[in-house]
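**Q** Just below sit the structures, each encoded as structure tokens.
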Structure I
Amino acid sequence: MTLLLVALGGAIGSALRYKIGMWVQSAGWGTFPAGTLFVNVTGAFVAGLLATYLLERTSVSEELRTGILVGLLGGYTTFSTFAVQTRDLADLSQWGYVVLNVVASVMGALVAVWLGQQLARL
């Protein structure tokens, strides 16, 4: 059952990542991968929120929790796309965007997880 929930969550998360990422990117960000940054930071926030909430405040089954955190959020966020897009920026010698993307992605995700945890504990 866990594998089925992870697969279902992954399919939904991947579709959300694609649609939301494309929607954000279409706002005119040029070569900067704002769509990927957005999904990764929002995914980190939701992961912090739900991991804390589901573990500390509910009695959700481990199977469902895994389906949500590993499947849905694993499908929604994407480190591999972040890495490819950052490498593409480096290939274009857009070093300012390279640094901005790395710092904003890593720091943004860490802050977002912490904020999600804090919100879950209110």
Structure II
Amino acid sequence: MKSILLIEDDPFLIDIYGTKLKEVGFGVSVAKNNEEVFERAEEKKPDLLILDIVLPSIDGWVILKKIKEGEELKDVPVIILSNLGQRDDVEKGLKLGAVKYLIKAHYTPSMVVREIKKILKENEQ
């Protein structure tokens, strides 16, 4: 079973995405802040990270930089799932190492799952 680490602070979105990902057979763990990201990753290295940018204690840009600069998670694909949809934000996310930038308002949970499956399949090859 592939595991997903969802980095999100909104309980409603955690519930929606967590439920949807589990329905299709993914193992899901949740991190609501910077510290939890690395704690969860130590417990079990995820196959993919879903990262929100707007978080309460530290923004997702800082988390993404730490992930890509560190040894432990740098090879794990990161999908940004954010309400920030400006072109500059998208370019910044991809430049920092995200494999995909999805704007929450443009993607249903089912569409997000399709993107995840595509990325995980590409990484197997």
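**Q** Assign the value 16.0, 50, calculated as Rg and Dmax of the Cα atoms in Å, for residues 44-107 alone, to the correct structure from I, II.
**A** Details: I: 16.0, 50; II: 11.2, 33.
Structure I accounts for this read-out.
**Q** Let me ask something else about it. Identify the structure, out of I, II, from whose coordinates helix-only ellipticity at 222 nm (-39500 (n - 2.57) for each DSSP H run of 4 or more, over all residues; to 500) was calculated to give -26000.
**A** On the way: I: -26000; II: -14500.
Matching structure: I.
**Q** Output the label of whichever structure in I, II has the greatest value of distance in nm of label points 7 Å out along Cα→Cβ at positions 36 and 100. Show your work: numbers first, answer last.
**A** Working: I: 1.5; II: 2.3.
Of structures I, II, the maximum of distance in nm of label points 7 Å out along Cα→Cβ at positions 36 and 100 occurs in II.
**Q** Taking FRET efficiency 1/(1 + (r/R0)^6) of positions 60 and 92 (r between Cβ atoms, R0 = 35 Å, to 0.05) as the quantity of interest, name the structure among I, II where it is greatest.
**A** Top value of FRET efficiency 1/(1 + (r/R0)^6) of positions 60 and 92 (r between Cβ atoms, R0 = 35 Å, to 0.05) goes to structure II.
**Q** Out of I, II, which one gives 32, 32, 32 for Cα extents along the principal axes in Å as computed from the coordinates? All intermediate terms of the calculation are to be shown ahead of the outcome.
**A** Numbers: I: 49, 31, 22; II: 32, 32, 32.
Value 32, 32, 32 for Cα extents along the principal axes in Å corresponds to II out of I, II.
**Q** By the measure relative contact order in percent (Cα under 8 Å, 6 or more apart), tell me the structure among I, II with the highest figure.
**A** Evaluating relative contact order in percent (Cα under 8 Å, 6 or more apart) on every structure, the highest lands on I.
All of the numbers you see were taken from the coordinates with simple rules; none came from a lab. Just so it is clear, the model here is predicted, and its values are computed rather than measured. Cβ atoms are built from the backbone, for glycine too; each structure is taken alone.
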